[in-house]
Structure I
Amino acid sequence: MYHYETVFILNPVLSEEQIKETVQKFEDFLVSKGAKMVSKENWGLKKLAYPIQHKKSGFYHLFEFTVDGEVIGDFETEFRRDERIMRFLTVKLDKHAVAWAEKRRTRNKQKA
């Protein structure tokens with residue numbers, strides 16, 4: 001089991017219900033493949049650095065999870081198939097990145 005982090009950007013024209021449905025779809029996919037969700041973060045609507053699909057903003061979401069490496073290919077294929085996803089990036093975290101992510105989570109909890 002490896003530790004991964006995925007950030008994905010949803011189309012800004014989606015309704016709140018469509019966003020929740022899409023995020024739940026990808027979380028359910030991971031859990032069905034044996035992933036353990038460590039953290040989920042909704043970063044909200046943010047301005048993009050450059051237009052993507054003629055859009056200037058998007059809804060950002062972050063998943064942090066542990067799963068076997070062969071699941072990532074299928075997971076990214078699901079992102080490519082869904083037209084609601086504008087961009088995504090999945091990275092494998094090393095021990096230093098895992099420690100940093102833990103600090104970020106505790107800092108965010110303290111702010112809330």
Structure II
Amino acid sequence: MRRRRATLLGVLGALAIVGGLFAFVYPTNTYLRQRAELGKATERLERLKAETARLERESDKLRGDAEVERLAREQYGLVRPGETPFVLAPATPTTTVPADGTSNDQT
């Protein structure tokens with residue numbers, strides 16, 4: 001009888017421990033995980049708000065003719081009627097080689 005009672009108390013104790021884990025540890029773990037996710041989401045929201053503000057400023061600038069003209073000239077090479085476009089090509093590098101074909105490298 002005593003052995004049965006001890007086994008029953010052991011099983012009940014183990015069930016109480018498992019129940020306590022489910023009642024306290026799992027919700028605490030879930031709470032901490034959700035809090036970390038909330039922090040990440042808040043940080044992402046702030047970045048998106050900053051990006052939205054930047055894009056709105058850029059959009060406001062594009063509503064003006066001066067900015068559109070500047071971009072058309074810079075990015076697409078467009079000119080107004082009657083203007084003459086000029087393109088500056090980089091100079092080709094000149095190299096000097098001795099007449100005998102040898103190199104003057106001192107390496």
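Read-outs throughout are calculated quantities, based only on the coordinates presented, and are distinct from any laboratory measurement. All values reported here derive from a predicted model rather than from experimental measurement. Cβ atoms are built from the backbone, for glycine too; each structure is taken alone.
Suppose helix-only ellipticity at 222 nm (-39500 (n - 2.57) for each DSSP H run of 4 or more, over all residues; to 500) works out to -22500; of I, II, which structure was it derived from?
Clearly, the read-out refers to II.
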Open item on the list: Among I, II, considering only mean projected area of the Cα convex hull in nm², which has the greatest calculated value?
Closed with: II
- [ ] Tell me which of I, II gives 9.9 when you compute mean count of other Cβ atoms within 10 Å over residues 31-38.
- [x] II
- [ ] Assign the value 0.05, calculated as FRET efficiency 1/(1 + (r/R0)^6) of positions 39 and 87 (r between Cβ atoms, R0 = 30 Å, to 0.05), to the correct structure from I, II.
- [x] II
Open item on the list: Comparing mean count of other Cβ atoms within 10 Å over residues 55-62 across I, II, which structure shows the greatest value?
Closed with: I
TODO: Have a look at I, II and say which one yields 8.5 for distance in nm of label points 7 Å out along Cα→Cβ at positions 23 and 95, as calculated.
DONE: II
Task: For 41 (percent of Cα pairs over 18 Å apart, for residues 7-70 alone, calculated) the corresponding structure among I, II - done: I
